Structure I
Amino acid sequence: MSKTSDKIIKAIKDKGQSLEGEMSFFDHLEALRWHLIRSALAIVVFTIVVFAFYSWIYDHIIMAPSKSDFWTFRMMCDLGKILHRDMCPGKINIQLINTEMAGQFTLQIDSSLMIGLVLGIPYLLYEIWLFVKPALHEKEKKAASGFVFYASILFICGVMFGYFVITPVSLNFLAGYTVSSSIQNLFSIDSYISSVSTLTIATGLVFELPILVYILANLGILTPKFMKESRRYAIVIILIVAAVVTPTPDMLTMTVVAIPLFLLYELSIGVAGAVQRRKKKREEAADAA
C-alpha cells in the first residue's frame, strides 16, 4: 500500500512539474505574441503616416533616384570635374506606366507598407531585445546591451548606402540599356518600386553582417582565424556581389560598392576577435576561481 501511495505521489509531482513547464512555455509564447503585436502596431502607425503624405514621398523620395539632379548624380559630376572625366549621367529616360485598374491604389498601399516596415525595423529590434533579455545572464546582458543601437545603425547605414549609391547607379544603367533600337523601354510602376525597394532593403540587410558574425562567434561557429584565412574567398564573393547589384561595366562604380562591403568584412573580423578575447578572459577567470 505504501509503495502504491509513493508511486501516486511521485506521479502527481511529475505531472505538476510537467504542467509548470508547459505553463512556462505558454507564458513565453504569450509574451512573444505581445511583443509582435506592439511591433506590428508600430509598423501600422508608420504605414498610415507614409500613406497620408504619400504624394510628397513619391515625388521627393521614391522617384528622386531616377532624376538627373539627384544628390548622387550631382556628386558624380563634381567628382568627374576633379578627375577630369565626364561622369554626369545626363537625362535618365524612365517612362512609367500602370497596366492594372487598381494598380495605383495598390501601389500606394504596398509601398506605404514597405516604407513603414523599414521605419519600424529599429522598434522591431527593440521588442526582440525585450523578449530575449530576461533569458540572459547579467554578463550576457552587458555584452549585448548595444544590440538594438548597433543593429539599427548598421541597417540605416545600409539603407542609405543602397538608396544613395546602388539604386541611382543601377537605375541609370538599366533605364538606358537597350538590346535593339527597335525596342522601347516602358517600365511598369510595380517593376520600378520593386527594383528600388529590393536594392535598398537588401543592402540594409547585408550591412547587418557584423551582427550576424557576433552571434555566430558567440555560438562558437565562426572564429577570427577562419575569417582571416577565408579573406581571399570573401573578396571574390564581394566583387561578384558588387558586380550583380551594380549592373554597369564601369569599374569605378563597382569599386565604390565593393569597398564598403570589404570594410564590413574587416569589421566583422574585429567583432569575432573581440568575442574570442572575451571568451578567453572568462575561461581564465573560471580556471583561476
Structure II
Amino acid sequence: MDISLVGSINIDLVYRVPYVVNNGETLHSTSHSVHFGGKGANQAVAASQLGANVHFIGKVGNDDFGDQALNNLKDKGVYIDSVQKEGATGQAIIQVTETGDNAIVLFPGANFLVTPKQIEEEADIISSSKALLLQLEVPLDTVEKAVEIAAQHGKIVILNPAPSQKLPDSLLKNVTFLTPNETELAQMTGIETTTEEDIRAACSLLLDKGVGTVVVTLGSKGSFYMNHEESGWVQASKVDAVDTTGAGDAFNGAFAVGLCRGNSLRSSIEFATKIAAFVVTQMGAQPLIPHSLLE
C-alpha cells in the first residue's frame, strides 16, 4: 500500500480553555502542551500506523521545530526523503474546550513554500503510488499539479478540501474521492447543509462537476457518501471526546488505507470512522493507534 501525500507539517501549540475566546477577550488557559500536527502530517502518521508506506512531499523550516517534525515522521514510519527545508516551520495555535471542541489559528510557514516545481521533481513517487492524498494547507497550484500527475497515471486521488476555498472545475474533475466536512461542503457549494436533502443537493452539485465520490464527515453524526451509483450513511461510534483536533485527518488517512486494501467504499468509511472515533478520545492529533483497531 504505497500512498503519496502532498501536504502540511506543523507544530501544534495547544491551550486548554473553558470556552473559545471571544473578540476582545483575554482568557486564562488551564494547561498548555506541544504536539506534532499539520493536516498532511496527521494523515500521514495515521496511514503509516495502519500499515501503509507513506511517501511525504512537503516542506519544514530551517529551525528546531522542523528537525523535530521530521524526526517524528521518521519515527512513525513515514518516508521523508521528499521533504525539503526552507523558511520557518508551520505552526497552529489551538484552543481546546472542556467538551473537546476546538478553534485554530494557523501560521503556514514553509507549507506555503511547497511549489509545483517541487511536485514535478517528485512525479515518480506519485506515479508509482496506489493513491495520492492531499489537503489545502499548501498552495492551490501545487495541489493542482499533484492531482494532474496522479490523474495522468490513473491513480486514486483523495482530496480533503480543508481549509475550505473555491476549487476550479479542472481540479474537481480529477478527484476520485472528495472528503469535506459539513461546513466545507456548504462553503464549496453555497448550499446550506442543514437537512439530508440539502446535503444530497450539495453532493450532486460536486458530482456534476466531475468528482467521483463525495464523502461528507459530520462529526458525531457520522458521515454521508454519494456517487452516481450509490449513497448512504455511516453512523459514528459514541465516545467521550477529549480533543477533536485531527479527527478528520485520521479519518482521511484511514480511508485511504481502506481503499488501498481494496475494501469497498462503505467498508473503507466504516474503518475510517472507527479510527477517527478513537483519535478524539486522545489529546493531540497524532496519538498512537492500538493494534486492536488496525483491522
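Given a value of -10000 for helix-only ellipticity at 222 nm (-39500 (n - 2.57) for each DSSP H run of 4 or more, over all residues; to 500), point me to the structure among I, II it was derived from. Working shown, then result.
Working: I: -25500; II: -10000.
Value -10000 for helix-only ellipticity at 222 nm (-39500 (n - 2.57) for each DSSP H run of 4 or more, over all residues; to 500) corresponds to II out of I, II.
Between structures I, II, the greatest calculated value of distance in nm of label points 7 Å out along Cα→Cβ at positions 29 and 181 is seen in I. Comparing volume of the Cα convex hull per residue in Å³ across structures I, II, the highest figure comes from I. With mean count of other Cβ atoms within 10 Å over residues 53-60 coming out at 13.2, pick the structure among I, II it was computed from. Clearly, the read-out refers to I.
The numbers here are math on the coordinates, done by the rules we state, and not lab data. These numbers were taken from a predicted model, which means no experiment stands behind them. Cβ atoms are built from the backbone, for glycine too; each structure is taken alone.
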